Structure 1
Amino acid sequence: MKVVHGGIALLADYLIKKEDKESLTDYLENKVFHDAVGTGMDPVAEDVEGYEKFMETYAKGLAIEKAAVENL
């Protein structure tokens, strides 16, 4: 099967090539990813800590963004 990149292209491929009453889940499992091999990895502690700090700062900045929009 030809590899299809991108969500919209994949959905279009499904709509064109699906079997009668074949669900998107079945199509993906049986025709797109049937021979896919995956790997996993654990998060790096420093990366998790950095992301948590980023999200704290980001969340604090939302009030600033809201105030700016309200005062345009």
Structure 2
Amino acid sequence: MVTILEGAIKLPIVKADLNLCQGYANCVMEAPEFFDIDDEGLVVILQEKFDEDKRAHVESAARSCPVSALRVEDE
């Protein structure tokens, strides 16, 4: 769902809890255009905001995290 508020389109965003991330990289395998792993083995979000038509893809990548370190929210 896209929320329009005062003429601005609110995009979904993906967030990471780096305290939970263990570097499994499932998210990177699922959506490499959105996620990477840094030199310390933690997730890096390459694209925090994304179009609604990418939501299912990003949510699937977030669900692939075995420690639930990723979440998709509405802005």
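Here, each number is a calculation from the coordinates, and none is a lab measurement. Source: prediction; values computed, not measured. Cβ atoms are built from the backbone, for glycine too; each structure is taken alone.
Each of structures 1, 2 was scored by mean projected area of the Cα convex hull in nm²; the highest score is held by 1. Looking at structures 1, 2, which one was distance in nm of label points 7 Å out along Cα→Cβ at positions 10 and 58 calculated from, given that it came out as 2.2? Source structure: 1.
Tell me which of 1, 2 gives -4500 when you compute helix-only ellipticity at 222 nm (-39500 (n - 2.57) for each DSSP H run of 4 or more, over all residues; to 500). Corresponding structure: 2.
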